[in-house]
Structure I
């Protein structure tokens, strides 16, 4: 009998634990689930209490179990019978759902679940297992360790005046408890214009922000919106020829645009075409040579992200309303420098159109540029310890960590570890589309089944 250690109680860690509890294998008698924020599950993504922060996928597509697609919908309809498969519900309901799923699996399982509130700072593989070290010195000895660490806060953009990054007028992590501490009568600058920016704009609005909010990004692209519908979008099969699309970034994008044009001629929305290649995306990504992947990231990534990772209709409407009222301004440009003054921050930026640099004066700068995936620089103590010992290897594109096809970590010498498995978005370098529930639920189940079979 053995112990399974899981670091992280967000979606992936919770669902690996849930599946192992459901399977109740004879080879595992104990799961130790470690979460630095406390015993609750769901992580940052589903821990927000704001009702303005909705899921970006309709409820009918958010089941944690691919073999029971209506599981989450039943859960939310128990709260509100008016909700449908097409509803975009507050994210905290999904955190509650994950907690319920884990608790139900625990009650009927022969495996014991131990929840630990603590921060993992190291994990060492040895011949018989792995030893996990927590920041307070506690040790967890396990046969296997699953790292479900999720996303890391954004990196600080390299600009002049980086002294601001040590100031209270700057928030590197938009989800930190004090990120929104500010003077409400002073303008706020948000770095980035993606989904995180939308969340923070709504949080500022709900917190009675009085002065204007400015969001800046190089292209000024906002996430596209999902369609409003009472039902989840209809299923569309992937294109018949998707397996033979030209293995270049340009070739694949041209093929996708062609599919969109043909679908629109038949009255099918472009969103369903993009969603139809969801399951095929990892294989498409792996067919691209490394240089082609870099070309995609350099030229096409912002457009892919805004079309693939869409906002809820409610969020899109709220953001658009704030733009129209002047409460929010979207700037296409690049920040060049910060100068902190006794009354705020002077931000110098270069507009996208090439005109002369301009100045903004704000009271707070909040980084909404998205997760830092470059594991060569991430400050997390666990990643730093593994990196310094050569137990991990950042992937070639700076998207996360290098892994074997089954999720086992690849060490600096190129050998796959035996006892350490990675799940979650830090596998993007290998799989690309690996950030949303429909993909992650499959991986969580597969990892659980593999570990139970050992």
Structure II
């Protein structure tokens, strides 16, 4: 391959791009291309479609199942597209390879914040917009994909198009949460919100998930907090009890953090009115300039060790089954799972989400559920069967997997995941990537052929 864009064909460059954050899949690309402009992206995809060379798109490589890898194809590394524009009319234009951390610093200095931030800020704008982008404020603002007014994307057949809810809406609807399967996002116009100067975070502890869910439902329904995050913590127990019960989370408690913004005074009694299921552990004051104050208070944030394997199981449950599913899954987790594994729970309203390609379960209320271990690769054979069983239990209880985590679906499982959306997925693939070059091998569009 010969283009004028930055190109790495050395063994060292290809090897560095052969794995992702999950550290469980290895795919060696034929070449790594780092475009410096949207036109570079278009020319690369034009080359790929004429040579029928598969292309995978990569930002920070934060996927866990090879979503941003390619075996023998072109890896399109978008980190060279990292420019951030000025704020105009409460929105900012940003290129896809910029990280959310850089974007936050840029807009925060001017009194703004993006409405939704994920637990890691060192992922790229294009990466999370291609997946969804869920965070501790999704109960108010939906996903990051719901706070984008316009995108510029290059389709698999090498057309550079601007799209929005009114211009090229079919492309806009499939490229958001589209996993880079239909087009490559190169630029986004992201809506911002004004941030009040001060924040207070309350921490409440719960002995059972039913009490937690009762208070979650209350605070989600009235939008009184900017950030809502919950986690599950294993109770301290002796070795004999731990061995007898199996999972380190067999006995557990839950902690919910509630963050409110204010300017002047914060009435704590009013903020916590109507919440009766938990014990107040305390409160902590800070500045909105301390972001990520809300997003990674209880999550792994950017502290996750990239040298370890990350077989993350993430999903969204229907509210009616959430309590039972969480309790069953946590009780059945492998005994070898590290006790510092982050287990996150978040509640949201379905009507806050609008990107069609984000598969969601039925019901007005939803529960996000994530198990986020970081383990030595040698421990994977012991841990993966139990974690995969947790993922299956999530889906059999009516849930949908969040597609950045560890997933190894076959063709029929992909059809079941998208459900009524599957024909739309196939139609969008035919319309925007007819030769199927945007293909990391993650989504299986056809049944496996017999050996």
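Of note:
- Structures I, II, by Rg/Rh (Cα atoms, Kirkwood Rh), for residues 82-121 alone: label with the highest value: I
- Look at distance in nm of label points 7 Å out along Cα→Cβ at positions 146 and 210 for each of I, II: the largest one is in I.
- Relative contact order in percent (Cα under 8 Å, 6 or more apart) derived as 18 - corresponding label from I, II: II
- For P(r) over Cα pairs in 10 Å bins from 0, in percent computed as 4, 19, 29, 28, 16, 4, 0, the structure of I, II it came from: I
- At a computed 16.3 (Kirkwood radius over Cα pairs in Å, for residues 98-225 alone), which of I, II: II
Rule-based calculations on the coordinates, nothing more; no lab input. None of these values were measured; they are calculated from a predicted model. Cβ atoms are built from the backbone, for glycine too; each structure is taken alone.
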